[in-house]
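Presented below are the structures under discussion, each in the form of structure tokens.
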Structure P
Amino acid sequence: MPDPRKSFFGKGGGWVVAQFLVMTGWIALTPKGHKLTDSALGRVAAATLMSVGAAAAVSGSIMLGKSLSPFPKPPADARLIRRGAYAVVRHPIYAGLIALSLGWACLWGSARGAALALVQAVFLEAKARREERWLREKFADYGRYAAEVRRLIPWIY
């Protein structure tokens, strides 16, 4: 009989499906009915947020190496990474996706996009909390790491 912890849903596959739907929503629905912003401030905010977001997500992905997975449950061979982006926030990929979605909303000057970015932020916060329960089970010193490094916003949250 297959081990249910190794199944799609045992690894947190429901979170992956939901994240796909949320991300598809903000990518597809933010520009709907909008044109790219004419605001210089909006363009600067968009460029800044999207650049920082992309850098955080890519850096976090590279640091995870073979442990990178869309599933919130860490793989059996995962290591606790504390350097690079993970020395600044515990979830740099999620933080990067949130910044990207906010930048996308600024690029389109879209209130609907800002609302969708907020939905994504709330969702990724919940996914991070679930992931952290599994990380605490896997790594005895995760609690100390969590006390030292903020979850999503450097030095704030």
Structure Q
Amino acid sequence: MNRPRAVLDTNLLVRLLIWPRGLSGELLNALTERAYRLVTSEPLLEELAEVLSYPRLQRYGPFADQDIQRVLAVLRRLAIVAPGAYSDLEKVPADVKDNIVAACALEAGVDYIVTDDRRHLLPLKVIRCSGFDPVQVVRPGDFLRILKR
């Protein structure tokens, strides 16, 4: 069976770590049940490490540097890690920080970007780039429904 490959944006990864219930828990269960392949990149892992160190998230942790490094090590084992070579890709004009999500998805040839970002990523619906397969941008609930087909 060909499992879909998906990039989860950083906000979803954070939610998987601090509140693995609801849709986040379902995404985590689907991952552990091997319903899809998680894909990330070194730039996305760096962003995750930065976000986990935010003071507002410390009430869920605390996320000390060693804890963050353990999380990154687990993700590197679970996920396909793209090198993040496409640092100059500009596919998300509304928020250039989200370009690393699009770059990871294109570089790794994923099927889906899974996100709750209604302002910048979801409006794109599909990311197209010459020489790459198109990548669908979907909400977590829609992705879970796709997995159940």
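Any read-out appearing in this document is the output of simple, stated calculations on the displayed coordinates, not a laboratory observation. The structure presented is a predicted model; accordingly, all values stated were derived computationally and were not measured. Cβ atoms are built from the backbone, for glycine too; each structure is taken alone.
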Checklist line | Value 2, 9, 16, 21, 19, 14, 9, 6, 3, 1, 0, 0, calculated as P(r) over Cα pairs in 5 Å bins from 0, in percent, assigned to which of P, Q | finding: P
Margin query: Matching task: 27 is the computed value of relative contact order in percent (Cα under 8 Å, 6 or more apart). Pick the structure from P, Q.
Written below: Q
Check: With mean count of other Cβ atoms within 10 Å over residues 9-16 computed per structure, which member of P, Q shows the largest figure?
Finding: Q
Next item on the list: Could you tell me which structure in P, Q was used to calculate helix-only ellipticity at 222 nm (-39500 (n - 2.57) for each DSSP H run of 4 or more, over all residues; to 500) as -13000?
Entry: Q
Check: One of P, Q was used to calculate mean count of other Cβ atoms within 10 Å over residues 57-64, giving 17.2; which?
Finding: P
Check: Among the shown structures P, Q, from which was the value 2.8 of distance in nm of label points 7 Å out along Cα→Cβ at positions 17 and 81 calculated?
Finding: P
Notebook entry, point to check: Which of the displayed structures (P, Q) returns the greatest value of mean count of other Cβ atoms within 10 Å over residues 41-48 on calculation?
Noted result: Q
